[in-house]
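Following are the structures in question.
Read-outs throughout are calculated quantities, based only on the coordinates presented, and are distinct from any laboratory measurement. All of these numbers come straight from a predicted model, not from anything done at the bench. Cβ atoms are built from the backbone, for glycine too; each structure is taken alone.
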Structure 1
Amino acid sequence: MMTFCTSLIGTWANLACAALPIEKQATQWIDQQIQQVGQQQGWQSVSSSASVQLFNANNRLSPCSTSLVFTAPLLPQSPTRFPLVISCQSTSGSWKIRAQANVEIHLAAVVAVSELPAGTTLSAADVQVMPVVLKPGARVSVITQIEAAQQMTLKRAVTAGQPLTALLLSSPTLIHRNQAVTLVIQQEGLELTTGGVALQNGSKGETIRVKNSGSGRIISGTVRDAQQVLIRIIE
């Protein structure tokens with residue numbers, strides 16, 4: 001719960017803020033929040049344009065002699081469109097209304113330099129940072145750092161200039177099916193290694209099935225790198 005103009009000091013500043021229309025106060029508050037979200041997410045060159053749709057508002061709302069109070073718990077998860085509660089906590093009369101905020105966000109994001117097919121492992125030459133626009137209702141899952149996209153694999157084909165999102169990318173396959181691997185077996189502080197065979201493809205951190213070449217036993221382990229699979233045995 002936050003009030004707009006909390007950074008302003010003095011009675012005249014508060015009165016000037018309170019005199020602004022509801023929609024104006026709301027959009028200014030939203031712009032401040034988007035800047036804060038952008039700082040938390042590491043966005044660059046961020047700007048926003050917001051509109052507010054008031055629900056159940058009518059001309060009988062009494063003027064608020066204090067700054068309005070805004071509550072938007074879903075804003076961090078969905079900053080391009082979210083429900084908003086606006087309330088007046090004036091001693092001369094209090095009220096509360098609901099609204100919806102629609103926000104267009106401009107920021108710098110990683111985009112494809114050219115059309116790329118699914119399965120492409122991205123290099124620095126495949127991507128660049130460009131200004132993009134997120135329309136109201138759009139998911140904010142764009143990649144903003146080139147380093148986060150490099151060596152990732154495209155799940156689907158992309159067009160030139162298309163922003164890259166987390167949903168479009170997957171970690172590269174480090175271990176392939178039928179590949180000879182080293183099984184690193186950990187148990188009660190002890191670590192042993194033995195030979196094995198991968199029965200599935202796997203990315204770093206992914207759980208795959210492997211076969212112990214010595215015993216023939218099929219077990220599950222976690223891909224550690226392009227050669228090793230970690231097996232943790234818990235007694």
Structure 2
Amino acid sequence: MNYFKAWNHALIQGFLILFLGLSCASVQADEEMKLDKAPVDSSNLPSLQRGAQHFMNYCMNCHSAHLARFDLLEQLGLSEKQVKQNLILTDAKVADYMTVVLKAKDAQNWFGVPPPDLTVEARVHGADWIYTYLRSFYRDDQRPSGWNNRVFPNVAMPHVLWALQGQQALQKQGGKDTLVLIQKGSLSPQEYDQFAGDLVNFLVFMSEPTRSARLHLGLWVMGFLLILFLVARALKREFWKDIH
């Protein structure tokens with residue numbers, strides 16, 4: 001009996017230590033990395049269309065989205081002709097999956113790791129993480145690519161958007177590491193933030209295309225359940241009025 005008592009006590013202590021350890025690690029991670037809020041709006045079609053254009057022009061050179069087809073873009077208010085002319089930059093068809101020509105072996109040799117598929121990246125990391133990541137690259141001569149990232153230290157991916165954002169450096173200001181723009185890009189900081197926001201907005205849409213419809217349908221379902229509850233409550237009162 002004492003054996004089981006001691007075992008249970010040790011088990012409870014182990015769970016408490018594990019829980020407290022994970023909690024402390026989570027708090028420490030939050031303190032070290034403050035993520036910026038991504039301007040995600042699934043109803044903003046112009047933003048989604050711009051994000052799709054950015055994705056095709058800058059991301060699909062290396063990253064695939066092999067779980068999505070090009071005809072998904074028609075849900076953004078675009079015709080099949082517009083998708084073909086403006087968003088499909090290869091000889092792919094509208095019904096084809098969004099794959100890239102880059103071979104995993106070549107990517108491994110060039111970057112050290114194959115670029116991840118981005119179909120559900122927004123669900124893996126979250127919109128705020130990606131939004132902050134796209135704006136947190138800085139020059140680092142110690143890295144093979146010449147770039148590093150505050151959100152993803154020692155990242156293998158170079159800053160492919162540097163011509164738009166410009167070049168940032170990590171400097172000490174007030175005892176804290178701060179990103180400072182040392183060379184301007186073709187976009188102003190506000191314009192680049194919008195660029196990154198539109199791209200993230202599209203990635204969120206691509207990771208869950210039915211989200212907007214699901215939320216809309218959910219409101220109708222909740223309304224129906226509310227009406228059903230009121231009707232059931234009225235019937236219950238009618239059936240039991242003579243008893244009570």
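Using the calculated result 0.55 for FRET efficiency 1/(1 + (r/R0)^6) of positions 99 and 179 (r between Cβ atoms, R0 = 35 Å, to 0.05), pick out the matching structure from 1, 2.
Of the structures listed, the value fits 2.
Quick check on the output: 13.1 is mean count of other Cβ atoms within 10 Å over residues 35-42, derived from one of 1, 2. Which one produced it? Numbers along the way, then the final one.
Numbers: 1: 13.1; 2: 16.2.
The read-out comes from structure 1.
Can you say which of 1, 2 returns 0.40 when FRET efficiency 1/(1 + (r/R0)^6) of positions 43 and 227 (r between Cβ atoms, R0 = 35 Å, to 0.05) is computed?
Structure 1 accounts for this read-out.
For structures 1, 2, which has the highest computed value of FRET efficiency 1/(1 + (r/R0)^6) of positions 91 and 195 (r between Cβ atoms, R0 = 25 Å, to 0.05)?
Largest one: structure 2.
For Rg/Rh (Cα atoms, Kirkwood Rh), the calculated result is 1.14, so let me know which of 1, 2 that is.
Answer by label: 2.
Work out which structure the value -15500 belongs to, where helix-only ellipticity at 222 nm (-39500 (n - 2.57) for each DSSP H run of 4 or more, over all residues; to 500) was derived from one of 1, 2.
Attributed to the structure labelled 2.
Where does the value 13 come from, among 1, 2, when relative contact order in percent (Cα under 8 Å, 6 or more apart) is the thing being computed?
Going label by label, the one that fits is 1.
Tell me which structure, out of 1, 2, gives 55 once percent of Cα pairs over 19 Å apart, for residues 171-218 alone is calculated.
2
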